[in-house]
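*Asks:* See the structures that follow.
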Structure 1
Amino acid sequence: MQAREFRDGAEDGLDALEPLDPDRIGSFTDLIRAMRKTAFGGRRVGEAFDVLCAMIDDPDCMVVMTLSGAMTIAKMGTIISRMIDEGMVQVVISTGALVAHGLSESTGKQHYRHDPTMSDVELFRKGYNRVYDTLEMEANLNYVEHVVTQTLKRLDHGTPLSSERLTHELGKTLHEEFEGTGILKSAYEQAVPVYIPAFTDSEMGLDVGIWAMRESLDKARAEAAKRDGDLGVLKALHRYLPSYNPYLDLNSYTDKIMSAKRLGIFTIGGGVPRNWAQQVGPYIEIGNLRLGLDAKPPRFQYGVRICPEPDYWGGLSGCTYQEGISWGKFVPPTDGGRFAEVLSDATVVWPLLMMGLLEHRRARRRKPSADSVRSMRSVRPPRAKRRAAADRHR
């Protein structure tokens, strides 16, 4: 048997860990960077912070933020708005539910803590929709429907809808008519597109469907006649579809991605928003193969994911960036790819990372250099000009 060597890790260039000393922690940034020198989940948080800083500091990187889970009901909406306002992200891809619940908050409505002594039957009777330990008022969603409908009324109905177009117009409504922060309001003001790939799987998707049916209600009643009753009217209404084309979103997003020098992705949760964002590389690749083109397929060079789902469940939400390399979605680490994944509830980790990022940005602004000035998002045109440019493209 070969004798063991009793070496010190430093001899092989290993990174030494350090005790997390509270006396040396004076800020969120200090804490997160100290966590990087620890182990397990704490180390992953520190590594995620390093990659996020590199991503948002890279002046040539377009950052795509994908959002799933009930983050707005969980009161993370202001964090999302702040990341948009600070220029940390240039594209947002979300579930429709997250945006709809954010609209509820943006229009001044409240979410409430669930009282566990109230049964779900009682909650239904009172119009309280439960999301684990939190309640969304059905009355809130009725008001969201009013805001969506009023926004739709001013649009040119000869142009097909897309989620990008509708979220932009809703952001304009919030900007013009409501005080306070809001995801779509910030996105409108900063000319950041918001895409909702599974649009019909949301309150807003249902609102648009009801709006289209309301516009055709008299025709449907005439078609169904009295003999069919309300069920016949409903069946007739379902033939009057809103003019909505999801490929407008897909190709708009692809065009933006193809214009970027480098790409980064910041993912909360997973699901449809994550996969829709990441499939852009394969979309271009199979287009080359099947259409005889030769466009360079885009790959994400940076990635940070906060999601508690493990990879061995086999779902997209839990799959690693390493796995995504096999699909042609990411730059391998051997070629410069930088990725970090935190298997945690985002409501625990995200606020901590956000505070660290804000401190990091403030520190960079206090010490401007030629490189740091170029990297700041403040070099972007004023928001009014960005909004005008965005409006011209719609």
Structure 2
Amino acid sequence: MIGSVAVVGASLAGTGTARALRELGFDGRVTLIGAEPHRPYDRPPLSKDLLAGKVTAADIALDEDLDVEWRLGRRAVSLVPGDRAVRLDDGSDVRADAVVVATGARARSIPAPRGVHVLRTLEDARRLAAVLLPGARLVVVGGGFIGCEVAATGRGLGVEVTIVEAGPAVLAPLGPAVAGRLLRTHREHGVRVVCGAPVSAITPHAVVLGDGTELPADVVLVAVGAVPETDWLRGSGVALAADGGVAADRYCRTTVPSVFTAGDVATAEFPCGPARVEHWTNAVDQAQVAAAALLGSPGPAVGDRPPYFWSDQYGSRLQLAGRPGPGDTFRVVEGELDGESFAGVYEDETRVTAVAALDRPRAFGALRRRLRQL
């Protein structure tokens, strides 16, 4: 009988799990442990509206009345399943009948001098916003979604922006057609984009590329992905997947009984194989899966809904559902790829694997519903 639950991680997946437990009728003790001192907040605005000064920290706070015991500003340092205990960095233990690992991920770093920025937390965003002044020269290392969103925000603030990507293209998971369309948009807005350019060094005033080219910089943002927060699980018996995430089945169950996982830290078993999906809606979905599984209630499984995400850049919204493969072909079904908006499908040799749209929400909704039925 589960009488108490410790949820480690107080962001979207952690708070979502606590909420789902209450909605399912659990009336036992729930302890929510968060490394940051702030009450939970929504992360997507960090690279956009909060960075641009359009919203405040209060505006993005997750208004949570969860009936939980809060342990904020405390980091979990170990898990001892045999003692049913989560040990915190102040030496105290939180004991519970079940544990949910929802510690998310931290920004991946590279060797760099002090003052180089990353963007993962509210404090990261505040530090970066303070130096994105009109005329400043910003070099973004990494051409993924965070890097491109910050580049777009920077241009709106009058910042000179260069994106440096080691690979052959920015936003490579979108495939050459859609990624190429967004690349053109960045260049049309005055962003310099340099691909196939690994960084060899970062100095206080420049980013140095592998061929010796120096890019002058007043501000440097390193946006080269994220690393699952799993160091504290060493010796716990909780197995990690090859990508470093917490290995879990389709019901967010780990290899240790009564230990579950959800969100960016989880490498869960999707219908098409294990994956660690770092998107807002996935954190929401897996929180519901983990809570139902923990209570032994009938509930959803990972991947019941195709993964979905969105990205806002230059006042436009890109939406994507599904998991396009590296060799998939993108076919436009509405609008034009080079026009102001479009919607289309990704296809491999046998089926539709994903759908995407730029500023075509109605068409995207219809395509997304069809994808669920496949």
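*Asks:* Output the label of whichever structure in 1, 2 has the greatest value of FRET efficiency 1/(1 + (r/R0)^6) of positions 284 and 340 (r between Cβ atoms, R0 = 30 Å, to 0.05). Could the numbers behind the result be given before it?
*Replies:* Working: 1: 0.70; 2: 0.50.
Of structures 1, 2, the maximum of FRET efficiency 1/(1 + (r/R0)^6) of positions 284 and 340 (r between Cβ atoms, R0 = 30 Å, to 0.05) occurs in 1.
*Asks:* Now, a different point. When FRET efficiency 1/(1 + (r/R0)^6) of positions 36 and 348 (r between Cβ atoms, R0 = 41 Å, to 0.05) is computed for each of 1, 2, which one produces 0.50? Provide the component values of the computation, followed by the final result.
*Replies:* Working: 1: 1.00; 2: 0.50.
Computing FRET efficiency 1/(1 + (r/R0)^6) of positions 36 and 348 (r between Cβ atoms, R0 = 41 Å, to 0.05) on every structure in 1, 2 gives 0.50 only for 2.
*Asks:* May I pose another question? From 1, 2, which structure was Cα extents along the principal axes in Å = 92, 62, 54 calculated on? Write down the numbers at each step before the final one.
*Replies:* Working: 1: 92, 62, 54; 2: 60, 49, 36.
Working through the options, I get structure 1.
*Asks:* When you work out FRET efficiency 1/(1 + (r/R0)^6) of positions 148 and 364 (r between Cβ atoms, R0 = 41 Å, to 0.05) for each of the structures 1, 2, which one comes out largest?
*Replies:* Details: 1: 0.55; 2: 1.00.
Structure 2 comes out on top.
*Asks:* Among the shown structures 1, 2, from which was the value 0.20 of FRET efficiency 1/(1 + (r/R0)^6) of positions 108 and 308 (r between Cβ atoms, R0 = 25 Å, to 0.05) calculated?
*Replies:* 1
*Asks:* Same structure again: Here relative contact order in percent (Cα under 8 Å, 6 or more apart) was calculated and came to 15; which of the structures 1, 2 was it taken from?
*Replies:* 2
*Asks:* Something else: Using distance in nm of label points 7 Å out along Cα→Cβ at positions 4 and 204, single out the structure from 1, 2 with the greatest value. Show your work: numbers first, answer last.
*Replies:* Working: 1: 5.9; 2: 5.1.
For this comparison of distance in nm of label points 7 Å out along Cα→Cβ at positions 4 and 204, the top structure is 1.
*Asks:* Using Rg/Rh (Cα atoms, Kirkwood Rh), for residues 156-355 alone, single out the structure from 1, 2 with the greatest value.
*Replies:* Values: 1: 1.06; 2: 1.03.
For this comparison of Rg/Rh (Cα atoms, Kirkwood Rh), for residues 156-355 alone, the top structure is 1.
*Asks:* Out of 1, 2, which one gives -6500 for helix-only ellipticity at 222 nm (-39500 (n - 2.57) for each DSSP H run of 4 or more, over all residues; to 500) as computed from the coordinates?
*Replies:* On the way: 1: -15500; 2: -6500.
This figure was derived from 2.
Every number in this text was worked out from the coordinates using simple rules, so none of it is lab data. As the structure is a computational prediction, the values presented were derived from the model and not from experiment. Cβ atoms are built from the backbone, for glycine too; each structure is taken alone.
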